[in-house]
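Peer 1: Pasting the structures in now, so scroll down.
Read-outs throughout are calculated quantities, based only on the coordinates presented, and are distinct from any laboratory measurement. Source: prediction; values computed, not measured. Cβ atoms are built from the backbone, for glycine too; each structure is taken alone.
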Structure I
Amino acid sequence: MADDISDIQALYDNGVERENIRLERHQQERDVSWRYLDKYLPKRGKILEIGAATGVYTIPLAKRGYSITAVDLSPKLLEVCKKRVAEEGLEEKVKCLVADARDLSVVTRKDYDAVLLMGPLYHLVLKADREKALNEAFLRLKTGGIIFSAFISRYGIWGDILMRLPFMIEAQADIKSIFRRGRDSDHPAPEIRFRAYFAKVSEVKALHRKAGLKMLALAGVEPAGVGADEAYNSLEGEKRKLWLDLLFTISTEPSIIGASDHLLYIGVKE
């Protein structure tokens, strides 16, 4: 039986503004991710974006000329995305659809040049559901197409939790459960409102390999750690570019990947 993720939909429906500005707070993650998009996306074509949210990636990609099918579980997030699309005059470039990543039957095309799966996989706590979501994406990707998928690292998240939610250490049953199986206990402490799956580097590779994808890169997109976000966000001009060059360079270093909050996998459908 598929997991009921109505709580995840509610989380985002009730946190539209928080999600809308998330990557403004975490510009290191955003900028390193864009470097990988710039490197591996085809120069033109059709993109299926699963977990498009308010259009943080959608709008810039559409402005570059890509045709985007933007999918999200949250109708409230997509309302903002649609509004932004209209404001930018991009209605001919972007189509918004409400759908669960595990069932993309509303997406009838199977010839996308690229798929962005930049969020749904870390809210699917059951392995079978993650496999289903990845298979749904795979089926809609043309041969030679590129996939980008994001995960939260099981071992990289603790610095962020220590900074923002230090009281969580008292929920020892949940802490131990995350280490043991990558998710909170079946009866999480009331303080835990973010139900997610925290992945190991090795299983990210295995999940995509099983789906029939060949890995091109696996990176930690906060190579300096989220504790450096405030300092990075304040950088401008050439100094910022040089730091981004360095962060991108070290993002695939094996000792750094799992220590990053978020992991980004890039693969190709052969």
Structure II
Amino acid sequence: MEKIVGNFFIENTNLLPVTEFPDTNSNSTIVYEVIRVENFVPLFYEKHFERLRNSVKLAGFDTKTNNTRMFIQIERLISENNIANGNIKIGLLFNKIGDLQSTKLYFIPHSYPTREEYEQGVKLISYKAERENPNVKYRNRGLRFKTNQLIADNNIFEVLLYNSNNIITEGSRSNIFFIKEDTVYTAPQNLILKGITWEFVVEICKEQNIKLIEKEIKINEISNFDSTFLTGTSPKVIQINSIDSINFSKHKLVNLITDRYNKIIATYAEKFTRCRI
């Protein structure tokens, strides 16, 4: 059974104790989204909900999931568990013929970077693997199990994925950017699941007049770059120290993008709190 945090979860609109959390049918398909909660604020909920609906559509399913009703349940989950900081998972369970069986909301264990990791960067290793449909956020037990095992066995922060053509796509639970001089590079959008943080970084680059190029980068080409960083719901924006045996240096653009992203979070949280009063 999937690990969950807190005392309660929500199935459809029912608040239930975590002891009643059901084991998921392996024949079902789960399309999901993860939202970070900071100081009781579900960060960028609107963008996460829109991506969830897009994933459902791209997966070939149809659901009338309502934005407002979902938001009410998320606030209820936060309040009933009294959890100020953590990650909430929204899971939509579909059967073989594409009917929505249930909607579950619950807190999951999270692992945020330490202050030292933000300052010094994190380590990655590469692994050849492909997602069947990279634009859809659905549960892939096999890939998740393998990457979790690699992370634990090698004492690293993340696994960098590359496909059968040796083209880098994304991290197992993050997006990746590379820097050469004053230009930022990222994989073409059709090869990745565009994270919410990834989208903000793209916007920041435009606002700050930072040249951004979508480009296929092969795994044997990473040594050509000066620096690289990850983005994601849990890590936010974080410098990469090394990939396999290749080391990278810090870059001023990572600091600029990080500072700008943190300001976006602060502005969103302030506006959210003001609206709830």
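Peer 1: Supply the structure label, taken from I, II, corresponding to Rg and Dmax of the Cα atoms in Å with the calculated value 17.8, 52. Intermediate values should be presented prior to the final figure.
Peer 2: On the way: I: 17.8, 52; II: 18.8, 53.
Only one of I, II returns 17.8, 52 for Rg and Dmax of the Cα atoms in Å, namely I.
Peer 1: Turning to a different aspect of this structure: Could you tell me which structure in I, II was used to calculate helix-only ellipticity at 222 nm (-39500 (n - 2.57) for each DSSP H run of 4 or more, over all residues; to 500) as -10000?
Peer 2: Values: I: -12000; II: -10000.
Source structure for this number: II.
Peer 1: Moving on to the next point. When relative contact order in percent (Cα under 8 Å, 6 or more apart) is compared over structures I, II, which one is greatest?
Peer 2: On the way: I: 21; II: 18.
Between I, II, the highest calculated value is found for I.
Peer 1: Further question on the same structure: Using distance in nm of label points 7 Å out along Cα→Cβ at positions 36 and 92 for the comparison, can you identify which of I, II gives the largest number?
Peer 2: On the way: I: 3.3; II: 2.4.
Result for distance in nm of label points 7 Å out along Cα→Cβ at positions 36 and 92 over I, II: largest is I.
Peer 1: So mean count of other Cβ atoms within 10 Å over residues 12-19, computed for just one structure, reads 11.9; which one of I, II is that?
Peer 2: Values: I: 14.9; II: 11.9.
Structure of origin is II.
Peer 1: In terms of mean count of other Cβ atoms within 10 Å over residues 148-155, which of structures I, II is highest? If you can, show how the numbers build up before the last one.
Peer 2: On the way: I: 22.2; II: 12.0.
When mean count of other Cβ atoms within 10 Å over residues 148-155 is computed for each of I, II, structure I gives the biggest number.
Peer 1: Quick one: mean count of other Cβ atoms within 10 Å over residues 140-147 came out at 13.6 when computed from one of I, II, so which one is it?
Peer 2: Details: I: 18.6; II: 13.6.
So the calculation was done on II.
Peer 1: To test your reading of the models, identify which of I, II gives 16.0 for mean count of other Cβ atoms within 10 Å over residues 76-83 when calculated. Display every interim value, and only then the final one.
Peer 2: Values: I: 19.1; II: 16.0.
Source structure: II.
Peer 1: Work out mean count of other Cβ atoms within 10 Å over residues 116-123 for each of structures I, II, then name the structure with the largest result. Spell out each step's value before the answer.
Peer 2: Details: I: 24.0; II: 15.5.
Top value of mean count of other Cβ atoms within 10 Å over residues 116-123, among I, II, belongs to structure I.
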